[in-house]
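For reference, the structures are reproduced in the following blocks.
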Structure I
Amino acid sequence: MVFEAVATNVDLNEMLRKEARKLGLDAIGIARLGSSHELAARLDYFLKNGRHGDMEWMEENADRRGDPRRLWPEARTAIMVGQSYAPSSNPLEALEQAERGVISVYAKGRDYHDVVKKKIKALARIFAAKSGADVKVFVDTAPLMEKPLAATAGIGWQGKHTNLVSREHGSWLFLGAILTTAEMEPDRAESDHCGSCSRCLDICPTKAFPVPYQLDARRCIAYLSIEHKGHIAPEFRVAMGNRVFGCDDCLAICPWNKFAAAATEHRFAAKSATDNPPLAELLALDDAAFRERFAGTPIKRTGRNRIVRNALIAAGNSGDRSLLSTIQTLLSDGSPLVRAMAVWSAKRLMTDDEFDALKTAYEPSECDPKVAHEWALPIEGHAL
């Protein structure tokens, strides 16, 4: 019979943990897929309030995202897996280096989708062979709410910043899931250990948390700098500082990080090309140079125009007039998204007289309404 290799769920549990450690995975837990409607209710509230911004894909898959069994009706258990990407130094320190573009810790190394999924697929193959059950692997590639499932599986709890927090790994875990038809004994869900702490809420530069445990993505710098494809509203630009891809503030400030050792997976280590590069280098990127520099990282998926848009905002906040010559060349860039932020950036770094002269030279030739709107906005304050 197919189940002779492993007699009990206890044996399967022990085997899973042993094999996960061999593969270099840092956390594992088991959750039973039940009939709770809490996930769907929370997602429905998030979407009805428009807090997903222009991430239409969340709305399109809301029914399946709210219940994993809609994704795969035969599934009975979720084997949740975590991989640490904890940095060796405090990411908040980079915010003081105004001449550099800060990149979120998770994106500085090899794309986690490739690294983690390969390990979880290997674990799933071993489990399937031992149990005889069917399996499907997911690493942020399907409408599956990994964070609440990981909390149910005992890996951590969803903190007030809505991200998963682990007593062992802090806020620095990549998550993946193996859904299986096997009936497994679940682990005990992790309880909330945030207590009265509100550091993650207090540090947010754009006040993206309406209340604890709720996020408004439309105000989140991670969303604005990565997911948002359009022009970033003026009210958020100064608050972005020198962040050009993502934001680690609410993660990095969490007190539970003091227990997190630096990640041992060397492929997550920062490369020189992605370790908070100089703004001057980011502003000079054309599409080919962008693709070469960020090949194999999560940054590549965002595309050159959005990264340069973000770098222009950072340049406008830097107070560094040496960037003006490059900024001015971007006033003629092929992307309206880039041209618009070049206007804002130049406006922040120039004197009123200098900008008036620049406006006379460039504005009459601008036909894109969004870019023309940037030229027309009043100067509300300089970065100098």
Structure II
Amino acid sequence: MIFDINYPTKVMVGVDATAKTGEKLKELGVTKALIVTDQNMKKFGVADRIIENIQAAGIAVVEYDKVLPDPPDTQVNEAGELGRKEGVDGIVGIGGGSVLDSAKAINVLLTNPGNIQDYFGFGIPSKPGKPTVLIPTTAGTGADISVVSAISDSRNGEKAPLFSPAIVPTLSIVDPLLTVSVPPSLTATTGVDTLMHAIEAYTSGTGNPMADIISLEAIALAGKNLKTAVLDGKDVDARYGMSFACTLAGMAITQAFTHLPHAVGTPIGTRYHIPHGNSVAPLLPMCITYCAEIMPEKTRKIGQALGLELAKELSAKEVGNIIAAYLRNLLKEIKIPSLKELNIQEADLPAIAQDSFGNPCINFVPQAVTVEQILELLKTEYNA
């Protein structure tokens, strides 16, 4: 096997790491930064504290605080035009996955002509962006270090991925203290997304030894800390564990892409207008059910990383069933809505299974899958 090990984004992890934001921007040569955030970050004072730190370092700021969930291309274009007009030489994203994806996409427009729609897709040539510092406020998406940005295409209402060297962040500042105020429901959905990233990267058809090492550690960290972080959000150790797990899982999916659950869950989100974390989270057990007999050794290692004792004499299917049941119980304990609770209609399952083949993640399944197989897996989770 020949594979690359490439983590171009520098990551700084630690409690109160955001206190170094201004200092790091100066080291990158930034003199005027575009701050990308949303109204929640403004409302709770998170963005303002970081902005004050940046200004104290002598760096001018221009604010764009209109980012919405599932950010539309129109907002990216608006912020990109603002950055061009103001002549910014750096960009800082402060928030969850939607903000971080927006910041990466906006950065494309700071050095390239046209609108963001011109750059949707894989491998479209573009000039490198400006120095980019991303500050995640949830432990879930890994968007602060991934090489993809997901933006809503206003022409069809679907999410459109950008894969370009221009969107690679320069620095990620991971400060667990920023996640302490995140409510339990969001902690749960973003945390499950972290666990899913790690499990999917570990079982991806594009997997490699480096992704395996990182993924297993992320699975172990999330398995140990997710429930505590949801039930006791003030537990800084649990928050640190989830933040680091998110970072590792983000690194893993830059080495080995997500596959079946994201291929199925993303169309669910589009069809029902459900936030990404909620649409993919109920499908976590499905990944194990699907992979159990395809890669039995890896499936067993996932269970062990989650702290389960699995007798040697168990068959691959039995191991998969035990892990899937454990995960279903975990989802219930942290109040992740099921497919039924999300008001997904059973009559729509065939169409959802078909829609999954229009998502790029379907290309990374470890073994070719049919619409009928996906439908069977969906029905199992729907009725579990």
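If you rank structures I, II by mean count of other Cβ atoms within 10 Å over residues 196-203, which sits at the top with the largest value?
II
A value of 1.4 was computed for distance in nm of label points 7 Å out along Cα→Cβ at positions 28 and 100; which of I, II is the source structure?
II
Work out the source of -10500 here, i.e. which of I, II gives that when helix-only ellipticity at 222 nm (-39500 (n - 2.57) for each DSSP H run of 4 or more, over all residues; to 500) is computed.
Considering all the candidates, the number was obtained from I.
Given structures I, II, which gives the highest value for relative contact order in percent (Cα under 8 Å, 6 or more apart)?
Of structures I, II, the maximum of relative contact order in percent (Cα under 8 Å, 6 or more apart) occurs in I.
Work out distance in nm of label points 7 Å out along Cα→Cβ at positions 188 and 284 for each of structures I, II, then name the structure with the largest result.
Going through I, II one by one, distance in nm of label points 7 Å out along Cα→Cβ at positions 188 and 284 is largest in I.
Thinking of I, II, which structure, once FRET efficiency 1/(1 + (r/R0)^6) of positions 108 and 148 (r between Cβ atoms, R0 = 25 Å, to 0.05) is computed, gives back 0.40?
I
Looking at Cα Rg over 2.2 N^0.38 Å, point out which structure of I, II has the largest value.
Checked I, II; max of Cα Rg over 2.2 N^0.38 Å sits with I.
Quick note: the coordinates plus some simple rules give every number you see, no bench work behind them. In this text the structure is predicted, and so the values were computed from the model without any measurement. Cβ atoms are built from the backbone, for glycine too; each structure is taken alone.
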